[in-house]
Structure I
Amino acid sequence: MIMTDSVSKKKRSEIMSAVKSKNSGIEIKFRKTLRKLRYKFTQNAAGYFGKPDIVLKRYKIVVFVDSCFWHGCLRHCRMPASRKKYWVDKIERNKKRDRRVRRRYAKDGWKVIRFWEHDIKDAEKLRKKIKVRIDKAKR
């Protein structure tokens, strides 16, 4: 679905340049929930392939917290109307990189867990999802 932008090009540029690559609101909320569940983890571990948001080294699990826009969520990603080809190509490159990262970790015996931005909205549901998905990946 294409939606027309409700802000000027200049304002959109300001908004997009303010997007953080780490320590975003969704990542912070996710980490708070992990801490409450008493998982020990490393955050934003640059020494790992693909720069995972969370590393649970003890279990050989990496976690990525993906924004619906930047990673092309089928339910929530809305492509900007302007420069459409650029954005479609950009999101496709991100998806391709995500697949490459998943394959690399699988080859090395690690589990990759991805949480979408929309998974993080409801704290109680998130807590349950984290437990289920990490417990399953630990096996």
Structure II
Amino acid sequence: MMRRIRGFTLIELMVVLAIAAILAAIAVPAFTGQMRKSRRADAARGLSELQLREERWRASHANYVGTDTSAANLTLFGALPTSDYYTFALDSVESGTGFTVKATAKGVQARDTACATMRLQVAAGAVTKTPTTDRCWN
């Protein structure tokens, strides 16, 4: 009488591995895309914080804080926001009518090419966000 051998054949094992590889090929890019999208909130938060500081500063001074402001004013204005994924900067000269602040992606977030540099500009009360696509800001 012949004994039946139990276990998996090599073909069955290869089919399971192929299915797992296909699922991983779909899931990993989707996951990294969602991670980049969630990190954009760091940029939006930092830019909003800078916008509030600029408005608070302007309420007490003749001009918004700009890149050409004295070191003493920048000290009073406060340190720029920090993030593991973005670098923040004042991106306009001192002005009484508006300002521009910028967030530049760094590290792994720099691969987010469509939203690598985000700017928030206020000119005469009108707010403009660049890039203008909602996907960078939502």
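When mean projected area of the Cα convex hull in nm² is computed for each of I, II, the one that comes out at 9.0 is I. If mean count of other Cβ atoms within 10 Å over residues 62-69 comes out at 21.2 when worked out from the coordinates, which of I, II was used? Of the options listed, only I reproduces it. Given a computed value of 11.9 for mean count of other Cβ atoms within 10 Å over residues 102-109, which structure among I, II does it belong to? Answer for the origin of the read-out: I. Between structures I, II, where is distance in nm of label points 7 Å out along Cα→Cβ at positions 30 and 46 highest? Structure II gives the largest value of distance in nm of label points 7 Å out along Cα→Cβ at positions 30 and 46 among I, II.
Here distance in nm of label points 7 Å out along Cα→Cβ at positions 38 and 118 is compared for structures I, II. The highest value is that of I.
Quick check: 19 is what I get for relative contact order in percent (Cα under 8 Å, 6 or more apart), calculated from one of I, II. Which structure matches? Of the structures listed, the value fits II.
Every number in this text was worked out from the coordinates using simple rules, so none of it is lab data. Fair warning: this is a prediction, and the values are worked out from it, not measured in the lab. Cβ atoms are built from the backbone, for glycine too; each structure is taken alone.
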